[in-house]
Structure I
Amino acid sequence: MSSISDRLKSLGVSIGTSKIKQSKPTQDEEFPIEKVLVGEFWHTSSGEIFVVETKYKSDFMRGSIKLKPSSSLEMIAAYAQSPHIANFDIEQFAFMDTETTGLGLGTGVYTFMVGIGRFEGEHFRLAQFFLREPSEETAQLSAIEEFLAPCKAWVTFNGKSFDVPLLNNRFTLNGWPVPLKSAPHIDLLHLARRLWKERLPSRSLGDLEASILGATRSQADVPGWMIPDLYFNYLHTRDARPLMGIFYHNEMDVISLAALLANMADMLANPLDDNIQHELDRIAIGKLYADLGYLDIAVEIYQLSLQSDDLQSKTYWYALRDLSFLHKKQSNLESACHLWEQAARNKQIYAHVELAKVFEHQQKDFSTAIHWTQSAIEIVSEPDYPFFEREVFLPELEHRLERLIRKYNANR
């Protein structure tokens with residue numbers, strides 16, 4: 001299989017800016033964008049801009065996931081700290097990804113391609129706004145503003161840190177009001193890190209496509225690091241053929257955003273169903289529910305996960321610990337103690353400490369509190385117990401034991 005570089009070289013394209021010829025090619029040698037890609041020129045008050053539009057049926061499958069969400073966005077909206085957007089129509093969300101001339105947010109970094117998708121009825125409409133020349137930027141911004149008119153919220157992947165601030169900067173530099181300036185924003189990168197941190201080594205969009213959506217890209221794709229050089233090369237040569245890979249890359253990014261949102265919405269709306277791919281995912285959802293204050297459902301999620309045979313031992317005990325503290329937070333000490341006793345038999349030090357606290361402060365049974373504290377000291381004093389953990393736990397446990405012995409003697 002030939003590499004991307006080999007395929008580009010076969011087209012006579014040099015990669016990087018250092019080898020680009022500075023002389024302008026003759027007319028016969030040019031491959032303008034409108035002859036390479038099927039698009040049209042949008043005419044705006046600021047000039048014309050080349051736009052490639054693609055429409056997908058809303059039930060189009062990106063891998064194994066349909067583009068259009070079928071579940072409530074309530075939990076995603078709560079995570080985004082914008083609960084009101086759960087009531088937005090799906091047609092009011094703008095799915096956006098940019099291709100730029102650099103990675104910074106400086107004035108010299110252009111969004112030479114902006115891909116924005118939005119649902120329209122039974123279709124997902126994707127428009128890719130392309131700069132043939134940096135001088136066309138005002139026309140590009142005008143067309144983007146028009147396309148965003150029905151939208152009230154952003155959906156991006158790392159867009160909070162990069163795409164949206166950069167696009168806003170381009171509007172500001174041109175003296176234009178920023179569209180969707182204060183709009184709520186769902187950044188799927190941050191949610192992906194919450195959901196798949198423990199299971200997937202990488203949460204990049206490309207890896208999520210393969211691992212979560214079950215989607216693959218064709219050989220037409222180009223890696224992101226090549227994209228700025230390919231664009232600079234185009235500006236010098238006017239050969240738009242290598243840009244086909246950039247358009248494909250951007251298109252896949254945007255439709256994957258829609259499918260990923262649909263997948264996340266379904267997971268979070270139905271955490272107790274069989275649609276969860278892995279118990280680690282379910283536990284991550286339980287943590288998210290707990291952090292957002294939905295404690296009752298979080299308890300149910302953890303309890304279901306702990307019944308699974310798929311959990312590794314370390315994960316099982318972490319999940320049991322989390323569930324025990326949820327019970328404690330709900331003042332359900334009976335259930336919490338039951339789990340702490342189970343964990344204590346597995347030599348979990350935190351469980352000994354929690355049981356000692358209950359018997360000291362709730363039951364006033366200092367003798368039993370002493371028992372659990374002494375048991376913990378014996379465990380951390382074992383020769384094979386990790387040294388650094390012993391250095392942390394032992395002083396605290398010895399201090400607790402001394403206090404408990406004083407209380408026990410004072411109440412005899």
Structure II
Amino acid sequence: MLTLHGPQGPRRGSQLNDLGIISDGALLVRDGVVQQVGTSRRVENLAEARDALEINAAGRVVMPGFVDSHTHLLFPAPGTPEPEFVHAARLVHTSSLKRLIAKTRVHLEALARHGTTTVEIKTGCSGDQAAEIKLLRVLEALRSEPVDVISTFLFSLSHETASSGERIHERIDSCYTAFLPKVAKRRLAQFAEVEFDGDEARHPLFEACLETAARAGLGVKVHSPGNGAGVAAALAEKRDVVSLGHGEQASSQECASLAAFRGIVTLIPSSNLRDGGSFRARDLIDGGTAIGLASNFHPRYNPTLNMQTVVALACLQWGLTPAEGISAATINGAYAAGCAARAGSIDVGKTADLLILNLSDYRELASHIGTNLVHLTMKRGAFIYKEGNVAPLAASDLHAVW
């Protein structure tokens with residue numbers, strides 16, 4: 001049993017290798033919450049365990065559910081040309097809310113089958129506030145089924161600058177000063193995230209976005225694809241920024257500057273695999289940076305949702321130990337998603353979000369690429385997925401997804 005029990009706060013350096021392992025572990029769950037954690041002998045002898053339903057996980061690994069803290073699961077839609085944000089937003093307008101919910105639920109169920117029990121999902125329509133509200137309403141409807149959904153409003157500063165030219169200040173004022181307080185008041189999003197590409201001319205705009213997002217009462221994140229991770233982190237240090245996305249695109253010099261960042265630097269192994277590069281994750285870890293791992297799931301150009309594969313890629317590409325990969329994909333992912341008080345580890349008082357894996361040793365996870373090793377997925381104390389037999393289905397058993 002990998003409990004991930006440890007000190008408060010994100011794991012850094014050598015702490016990433018401490019999984020809080022109990023070789024012959026057991027836990028007691030009541031009403032979806034972990035009540036006791038310890039050795040099997042101790043937990044089985046508790047008075048409150050006498051009438052409990054026993055789930056036998058002998059010969060398997062038990063661990064917290066994955067927390068995928070960086071995805072673009074909902075927008076843009078598949079098939080949309082890369083620069084066509086207007087077209088992508090138009091597809092949102094023309095799709096019914098019911099259809100968007102149904103399509104998104106398909107992805108959430110796939111996440112659950114592969115062991116993700118909490119997922120952060122970004123929007124990204126930027127200045128199209130009507131489309132943003134529609135996407136946020138979709139995420140609100142799906143917030144607790146079948147996995148927990150963390151909603152993030154994503155604002156692309158570089159896209160807005162390119163599309164609106166001299167009107168960028170007006171767009172930012174409209175979005176952040178007027179729109180975000182409404183989003184926060186209706187609790188449609190937990191975070192606001194500013195995408196920044198490192199352009200020095202946009203530093204004042206970037207800082208203004210961070211300040212107004214925090215003033216609206218939302219958690220603040222930074223999205224930094226391409227160059228500029230070090231600059232973004234330095235500017236973000238003036239604010240209480242929770243996480244910085246796409247740290248894997250940072251240069252060696254930027255990795256050194258990221259060590260001072262207090263939040264989570266989220267790394268995307270699948271993006272690095274696709275784009276190439278010589279990123280050195282070890283520099284970040286040895287420098288004391290708190291790293292997280294995420295899938296960056298994107299239905300158009302990065303349809304990767306298996307966090308088991310994300311951990312394996314990080315180990316194979318960057319030399320992370322399996323323990324470091326698991327810590328980054330669970331407890332540190334929970335800190336990046338703002339839900340570490342209830343998820344990311346097996347601790348008394350936390351939600352019972354657990355996985356039972358078809359592994360006898362957690363270190364084997366580092367060598368499995370693309371395989372689903374999940375035997376059971378538990379969410380809030382209830383099993384929401386169990387691997388099944390391969391068997392023929394009658395035509396009458398087949399039905400449309402939506």
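Values quoted throughout were computed directly from the atomic coordinates according to the rules given, and no laboratory measurement underlies them. Bear in mind the structure is a predicted one, so any value in this text is a computation, not a measurement. Cβ atoms are built from the backbone, for glycine too; each structure is taken alone.
From which structure (I, II) was helix-only ellipticity at 222 nm (-39500 (n - 2.57) for each DSSP H run of 4 or more, over all residues; to 500) calculated, if the value obtained is -9000?
Answer by label: II.
Can you rank I, II by distance in nm of label points 7 Å out along Cα→Cβ at positions 96 and 392 and just name the one with the largest value?
I
Rank structures I, II by FRET efficiency 1/(1 + (r/R0)^6) of positions 48 and 136 (r between Cβ atoms, R0 = 30 Å, to 0.05) and report only the one at the top, that is, the highest.
I
Who wins on percent of Cα pairs over 28 Å apart, for residues 152-311 alone among I, II, i.e. which is largest?
Sorting by percent of Cα pairs over 28 Å apart, for residues 152-311 alone in descending order puts I first.
Taking distance in nm of label points 7 Å out along Cα→Cβ at positions 88 and 368 from the coordinates of each of I, II, which one would give 5.3?
Only structure I yields this read-out.
If P(r) over Cα pairs in 20 Å bins from 0, in percent comes out at 23, 41, 24, 11, 1, 0 when worked out from the coordinates, which of I, II was used?
I
If you rank structures I, II by relative contact order in percent (Cα under 8 Å, 6 or more apart), which sits at the top with the largest value?
Comparing I, II, the top value of relative contact order in percent (Cα under 8 Å, 6 or more apart) belongs to II.
Identify the structure, out of I, II, from whose coordinates mean count of other Cβ atoms within 10 Å over residues 32-39 was calculated to give 14.5.
Label of the source structure: I.
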